[in-house]
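Next up: the structures, one after another.
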Structure I
């Protein structure tokens, strides 16, 4: 007979902020300049356009706003040619990933007004992706 143990659901938590860019022009000048400061999930042709999906190459900040400011500070340092590639993109999203949990009952993730102003100044959007929680109290086979 197989024994089972109960697995408790993880609480709701902030995962990361991905930068998602989509453009009709090559984004390599921007991606190349960001270099080792980012982790490249994808950079190249995508769905008939050029796209880059990136994460900051550093330990996650515990707060959404800190990670967003890290991105904004990084983008603020790029050269004029990289900035041209940035503003040529037809989609510039800072995508906040949240993993939902069954607890706590509610959880707020704050973005400061100044951070929102900087996102808007870069012509970018703030988006949220919420991942479903793992099924709570799911029986897991144990040896």
Structure II
């Protein structure tokens, strides 16, 4: 997906296109792996001297709220972010634990879970999110 499409999506969500937001989207668009807020901060300090970690966290959360980034929960209990390359459709993510590569998984077979939960727990599923972890084709 081209950066212009992400910027348009950001505008449609009511956000201004600021140099910092644009720089973060560009940074993630060049990576197929996830980054921590600290790593994003380190990459941005040359172009934005004085940028704070709280600013980076705020922008990352805004980009996640806009559907541009996805938050990655990790076994080290730190949060990471990755560019969502399929923001317009429901999908899941495969995350390589070794090289940090993130791949979109355009498959969802959750209907059976929904039926089970509805029937056996008498609950209504409204949404779900799945992150699949393991080793990618290069690392296995």
Structure III
């Protein structure tokens, strides 16, 4: 989904869910999309938005992210004690390189099926994190 469509969809869904669309929330959503490939942490998004909009609170960020997760536009996962943001909500594998701290999406339906089968996962979409220790 391109930037404008994703941002508009996020704003529409937030509004439908009862959240007020504020300049801070718009900045949060735009920043998430701009940095989606990084799988950014909440702290990273907060810092980036705070530079542009000093009035944003962590509470607004957290409320916005939890609502985006609830409506299915993002997924949250933990890595190294930090909550990270995943905008790719399709079933996939995150390959995490500890040496570079890069997180990349890897799409392989057959491998995902095998992993789910071996772990006895029968229902739900999987977000599988594979950590490569490369220091």
Mean count of other Cβ atoms within 10 Å over residues 26-33: greatest across I, II, III for structure III
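One of I, II, III was used to compute helix-only ellipticity at 222 nm (-39500 (n - 2.57) for each DSSP H run of 4 or more, over all residues; to 500), and the result was -14000. Which label is that?
III
Here, each number is a calculation from the coordinates, and none is a lab measurement. Predicted model, so just to flag it, every value in this text is computed and none were measured. Cβ atoms are built from the backbone, for glycine too; each structure is taken alone.
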